[in-house]
Structures are given as C-alpha cells and as structure tokens.
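Every number in this text was worked out from the coordinates using simple rules, so none of it is lab data. Bear in mind the structure is a predicted one, so any value in this text is a computation, not a measurement. Cβ atoms are built from the backbone, for glycine too; each structure is taken alone.
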Structure I
Amino acid sequence: MGFKARLNYPDFFKDGSLSLRAYLHQAGFQVYGTVDSANQYFVETVRNLKGQLIGNFEFILAAIWATEDPRAKFIDFCGLSDIGDRERWLGNPDVSPWVVKDGLIVPKKEQTCGDALIVFGEEENFRRKTLDLEQFSIQMPDLIGTRLKPEMDLTINL
C-alpha cells in the first residue's frame, strides 16, 4: 500500500530536545483528507505527550494511519534512546514502541504494521551510516528500492 508522505521534524520543540520523523500511511488516509490535516493531528498529539517524551528519547519514528469503520486515528510510535552521544551513536539503540488512538496512549496487541517495520528498519540502517543525531535529524534515507517510498517528503520547522 505504501506511504502518502514522510514528515521530518528536525527540532520539534525548537530547543534541541527532540527530533521526529513520521510516515503517513495510505491506510485510512481519507479519514485525514489531506497531508496538512494529518500533520496537524500529529503535531497536536506530540505536543500533548511532551512531558512523557522529553528526556526519554533522542529520536522518535512514527507511522500515522487511520481506520474508517470504526473511524479512528492512530499513530504507532517507536522512541529511540541511548544514542545521544558520539560513543553510543553507532551502537544498538533501545527502542520503545507505543500506540496512540484518537490522541490517547492505548494498550494494543499490534504495535505497528509490516510497512512501518520496513521503513523503521531502513531508518535504523541509515542512522548507523550518519555521523550524529543532528545529521540523522536533517537527512532522510532513500527508500526507492523498497516500493514504500513516500509520494512526498516534507521538512517541517514548527
């Protein structure tokens, strides 16, 4: 099915505390209607979770999707930690997955989908080839060979 867009937030809170990259999936895209609407939902959700995110993760990957029946908006998050300094940068990060449904963190048996796992894996492979968090936050992996390349890439400076 693939992704409609990849949204990059190199400095989400404008204080160097958190960088994120989100993939907007085609699944349920019509619930959002536009990339801008999905972006607004994502930004609002992350702002509401700020206290739980700052200090716990150096980088967050996310997959934004939805269901039509019943109508619900989801974000599958994977928080990466233990990569903050140069010594640990090329190491094996800790990864913490969680799911948000309609703005609330929910327990869910399924943490994400196969498409998201593929792009999250590509992101991790790419991260290990970059010099540091700053470079990784600004640059994005090329997904041409995966058939999951997003239709558009957007870097968003809030």
Structure II
Amino acid sequence: MKIVYYDSTGQYLAVVAAALHLKMISKQESPKWEDLKELAYFDAQNRIELGKLTLIGKDELENDIYILGSGSVAQIIERALLDLNKLLAVEEEFLFVDLTEEESLIFKLALKLKGYSFNFKLVNRLICHSLNSSFSSLITKVEEVEKRLKNSEGNL
C-alpha cells in the first residue's frame, strides 16, 4: 500500500506525520525546530513541488510512505490519483491522510509572511508553535493509519 500524508505545502505537517510513521522522530515529546530541520524535506521549499508525490521511505510493513503538497486543491488531487489508479487498472492501494485541517490560522499566517520574506526567525517560531500545538493530533492520525495497516495485513 502507498500512504500519502498531505498538507497545503508538503513541507511541514506532512513531513512530521511521515517522520512519525517511519519512527524518525519520537512520539514522546514535540520536536524542536533544530530536530525538524534535520528531516530531509522539512521547510524545503526548493525541494517540494506542489502536486508531486515525494517518497520518504518504507515502513516496517513495507508500505511506501509519501508526502504531498496539495496547495488549495487537496481533494481534487486525491480523487484524480484514485481515478487514474482505476483507469490504469493498477492494483496498488492508496491511503490519503489529509492534514490540511491541522493547519491553524497561525500556521497559515506564518506561511503568508514567509512568502513575503518577512522576518524568517519570527515566521519559523510561529510555524514551530503551530506544529507543537497540532503534534498530538498528528500522532493520533498516524496511529490510526498504523492500526488500519496492521488490521488490513491480518486480513490478507
């Protein structure tokens, strides 16, 4: 199965969720900005292309874990990929995990400010604060995916 964690940018929430899924970061405490910056695609605007799936790795059940920056058309991308899958008669299953609902107003404001080359230190603090606020929700979503995958593996 292919698991796709997506948010509007593909650089923040999706990267953190994928890292949690792949056990690259601990679920025990919210990571610090410096730790997040060590993740290959975190805050990597020049490496993430909106609408393009980026493979992060394989989990312990051999599922491919992807991230996706969806811009403002998340559901359209999801439906298009699922329809293409059917059209091409591809047997591979996709599971899309929408993280856009975790994007707080502070997070969205920080992204806008970052686009204007506003004080990057302040913007990064706002993004980090927002990520820390949504960290427990991200853990819950990742654990739901992991549970679903383990249940589906037992049904094969």
Structure III
Amino acid sequence: MGESRVKLEGTFREPCPRPYPPVRMDLIEHLEVARPRDEVVELLCCDDALLALMPEGQTEIVERDGDRVTTRTRYTALGREGLATFVFTYLMDGNLRFEKVCDGKVWKKLEGRVEIEEIDDENTSIALSLSGCTKALVPEITIRVPMQEQIQDMAAAIEERLDP
C-alpha cells in the first residue's frame, strides 16, 4: 500500500466566560489511502473494523437493528473505569455515523462520522470527525488531550485495517 497521510484539525470553543462552562469540541482526522473507494467501504463495513474503532477498551456488539449496531466498551480514563455505549449507523453511501449514548457525567452530546471520498480510481480520502459538547464544570484541559488521542487512535485503527 502507498503511504498514508494523516492530518489533525481541531477547535475548542467556550460559549460563555463563566468558570468551566460547557466546552464545544470539533475534531477532524484526515487519511489518504492508496485503495479504491469501493474497496475501502467493503473493508470498513464489518464487525472487526467497527470494534477496532474503540482500541482502548474491551468492546462488544450488544445489539443489531438493520443498519444500526450498538456497542458497549469498558474503558479506564483519568484513573476511573467506565462503560461507554455507542450507536453506529451504516449509511447508504458507504459512510458511517456514530453517537455516544451520554450518561451525563462528561458529555451532553458526542457524535461522529467516517466519511469516505474517492480522490481518483486508485486513491481514497477518509475523514474521521468527532463533535460534542461537555457538561458544565468539565474543564477544557481535561477533555482536549484524551479526545485528540481518541480520534488519532481511531484513525490508526482504520489505517491498520486498510493495510494490505
């Protein structure tokens, strides 16, 4: 496989000047792979690829309903164990949308997408995005680095899956 290029973009915006207001976060990770789009879609639309998106914990599929798959991940973050539930939806265009079922401890809302776009007949661009809003009293500094690491780990899992 040819070389992959990874680019991380991100913004963190605080909506109001109070101490520790909710933090709005948007992160995007870009990959370019030397594979045709249809091949990339086929390789990413399977259980193994879905489970690999959460590499930092024990992830299992707990429910299926048509194009929707629900996963549950046991993880450790900031020295505390937790359980995260995500609902993934395979879209008709080959892309993937996902949303965290928020328990109210850190996130009010967290969602993401894996968008696959053809560059040419032999190369494909993949954009992995996370977008969310924390609860009040969650300082930006406590969430920024873990989320940047999370999206980078997810991109690495996709890249590994696509490595021949």
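Remarks
- Rg and Dmax of the Cα atoms in Å derived as 14.6, 47 - corresponding label from I, II, III: I
- Source structure (of I, II, III) for distance in nm of label points 7 Å out along Cα→Cβ at positions 24 and 128, computed value 1.9: II
- Each of the structures I, II, III was assessed by distance in nm of label points 7 Å out along Cα→Cβ at positions 80 and 112; the largest value belongs to II.
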